[in-house]
Structure I
Amino acid sequence: MPITVETLSPKKREALRLDEWPIWQCEPSTFPWHYDEEESCYILEGEITVTTADQTVQISPGDYVTFPKGLDCQWQVHSPVRKHYLFR
């Protein structure tokens, strides 16, 4: 399953109650990551490139991103990131 990136309407953002989700922050860096669970996140700040065996995804503020369970990837954080996140 691929990484998905969406732009949320204000109504959908409110329905998800994103502002109640925890916040994760990261300084510029590069690191491997494995998803044991599906993660949904909403990017508040920062620029990221995530690379998998099958795709490369550019992520920026305002993006709503879903990472599937079992995904192995490489994160390259270009500028400091702040995101709301939720594991399912």
Structure II
Amino acid sequence: MTDSQALDGNAIAGTLSEVFGGEMTTAVGTCGHCGARGPVAEVVVYTRAPGVVVRCRACDGLLMVITQVHGVFCVDALGLVELQAPA
């Protein structure tokens, strides 16, 4: 994937809202690869994959993959150590 395809977390605000049931771009995540913390709005997002690929802005580690199969969202968030929902 090239940088020209990279977006930020705001690009998937609607998908995140459907998956988590609310506004998640201000949620704070912690990368399981490098320990960087920051709002979901600042992650690097690729939408041209089969699904949505979310990577850490600091180390490019894979944080999350979101796909939809037969109308059901499938979320793999193994790259996140923590995801704190907004207050």
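Tell me which structure, out of I, II, gives 27, 52, 21 once P(r) over Cα pairs in 10 Å bins from 0, in percent, for residues 14-53 alone is calculated.
II
Please state which of the structures I, II yields 28 when relative contact order in percent (Cα under 8 Å, 6 or more apart) is computed from it. Provide the component values of the computation, followed by the final result.
Values: I: 44; II: 28.
Considering all the candidates, the number was obtained from II.
Each value in this text was obtained by applying a stated rule to the coordinates, not by laboratory testing. In this text, all values refer to a predicted model and were calculated from it rather than measured experimentally.
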